[in-house]
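Below, each structure is written out as structure tokens.
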Structure P
Amino acid sequence: MSSNQNRVDSPLVIWRLIDGKPGHENQSLGLVNALSDKTNCQCIDIKVSNRIEGLWSYLTSSWSLGSGLPLPDLIIGAGHATHLHMLAAKRTFGGKTVVLMQPSLPASLFDICMIPQHDQYQGLGTHIETRGVLNAIKPEGEHFDDEALIMVGGPSKHCDWDTAKMIAQVYELVNRNAHITYTLTTSRRTPQDFVSAVKRIHFANLNIVPFEQTGKGWVARRLSESAYAWVTEDSVSMVYEALTAGVAVGLLNLSVKRESRVSKGVQQLIQQGLVARFDFFDTYKTKLRAAVGFVEADRCSQWILQQFLQQRPNTRPALETQLNF
């Protein structure tokens, strides 16, 4: 058997550079999981932090964090702290770099950038537009028609928070849909006055689970059981996770501080019929439907396997021995 054939049949080696931020790690995990669903993969997580260390490693072609590891086919990272380390890893060990955002460095330095549509990137470099950021949610579960999840955020740079306005929406939503059991959860940003006020809403069909009482994977499990998800519009990443889960997604309204790429992205989802805004006249009920096939990690992983790695035997430099430092 040829060396190239051995190379193709061997596991796809992925170095996943992580910066310790759950949001960033969720993005890269989504892509890795989607790749693993389609082919034999060996994923190695590598924690990075110091950008100066990444710059020095790049300039000297001596990225010690990869010493002794299987050589990578893909080097995946999300978060600015990973960018210089990704480039240093490639310069030292080879592989192709996949960055999951619009990088602060020139995009042309990376092999591919997966950039959210709302960023409206028009620069150089190979890139894929994604509908929102990638995530690790999968469209699975029974999605019971009488179950719904409410995910509440809080003050953000994009939206003004109004506790009274939010309580009114939650109250009417739960009150007018007595046949649905709602589970409401909060976030680290949720103001305490909202938490106190919502606990005073005593409906038999409303359960409140503060974020402190949720664990890893809790949201994914609840989405797999729910037919509906209501998300405050400041929580954009939660909107995309709910869409990916294959549930019908509604927005709980907040006042937008100023038009931004994020607010335009939300408006685009509304125009496309992918999400529905809450209103006090119940017209949302004619618009609330589950998105079909909204699994961006799956689409992007398929593109990588079909196009990006078609020359896989030649993706690494010829290194006779593993480098040691």
Structure Q
Amino acid sequence: MRKRSFLVTGGTGFIGSALVKRLVAEGHDVRVLDNQSRGDSRRLAGVTDKIDFMEADIRDAEMVGKAVKGVDSVLHLAFVNGTEYFYSKPELVLDVGVKGMVNVLDACIENGVKELVLASSSEVYQTPPYVPTDERVPLSIPDPCNPRYSYGAGKMISEIMAINYGKKHFDRVLIFRPHNVYGPDMGWEHVIPQFAIRMKDLIETGEEKIKFPIQGTGKETRSFVFIEDFTDGLMCMLEKGDHLGIYNIGTEDEIPISRLAKLVAGCFGRDIDILPGDPARGGTARRCPDIKKLKELGYSPRFSLKDGLGVTVKWYSENARKKNTGA
């Protein structure tokens, strides 16, 4: 891919920072816009002197306009992620999602930027009619009164806006739907970090046989993609994806949550007894992507879940104290 200039919104987040580092490594010019309410510029260590960083809120139309000016492409990742926030702050999730999308589209049109890449989510599928799930399934909101769907709804609105504005104002619009991306320093509100921290705490109690409570029956399934594989997939789409194309990024390795918990325990050299609990209201029993479209562009995941978990759990075990300090 020839040298280009990119704006990455949400570029200090887990996925955003990995993308920024990859773009810099491949010789591109990168500008980052992030208010760091959820991200952290420390994730950009090693490339801070090679990027243009703007600390601003995606809801600030004036600052978004300044950030977009002069770039070739906008990679729009800014959003409020983390399941805990879907339930506790749904109005914030929607405010950031919808206003941010409007501001990005307006700024691109005003500044003549003809390429937009949008981060969506596997949450738009909610409870899919079949698994593995391809990009053609209907998107749905099962219950508008459930705050969990604030995130999925915000992503759906963003997709529809990107596609319809894209038909008139852009040469290329790409949409990607991540499926459970994980890795070191991914935040604290997701299942793998929560399992790792809880496992570490339980081990320190000194009990011989560890009883490990989980949310749901444990039979619920997900597929997880390591951050380096995910970034490979995103770059593959960026280089070869079609205008108005929608692409799942993930793996097709579906795993029950109870098995995930046992793998995390295995990273500590321990075994556990699973204690099932109440399921999350609005959660789905199975989620696993069909990634045929991305494979046709050349994507091929390289990391097994076991290998990726080893690196990730080690990071959380060594950095557990940061959870309470906000570091």
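Summary of values
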| item | result |
| --- | --- |
| For 0.98 (Cα Rg over 2.2 N^0.38 Å, calculated) the corresponding structure among P, Q | Q |
| For -9500 (helix-only ellipticity at 222 nm (-39500 (n - 2.57) for each DSSP H run of 4 or more, over all residues; to 500), calculated) the corresponding structure among P, Q | P |
| Value 2.6, calculated as distance in nm of label points 7 Å out along Cα→Cβ at positions 172 and 260, assigned to which of P, Q | P |
| Read-out distance in nm of label points 7 Å out along Cα→Cβ at positions 116 and 276, computed value 4.4, structure in P, Q | Q |
| Read-out distance in nm of label points 7 Å out along Cα→Cβ at positions 164 and 268, computed value 4.9, structure in P, Q | Q |
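Readers should treat all values here as calculations from the given coordinates under stated rules, not as data from a laboratory. Just so we're clear, the structure is a prediction, and the values are computed from it rather than from any experiment. Cβ atoms are built from the backbone, for glycine too; each structure is taken alone.
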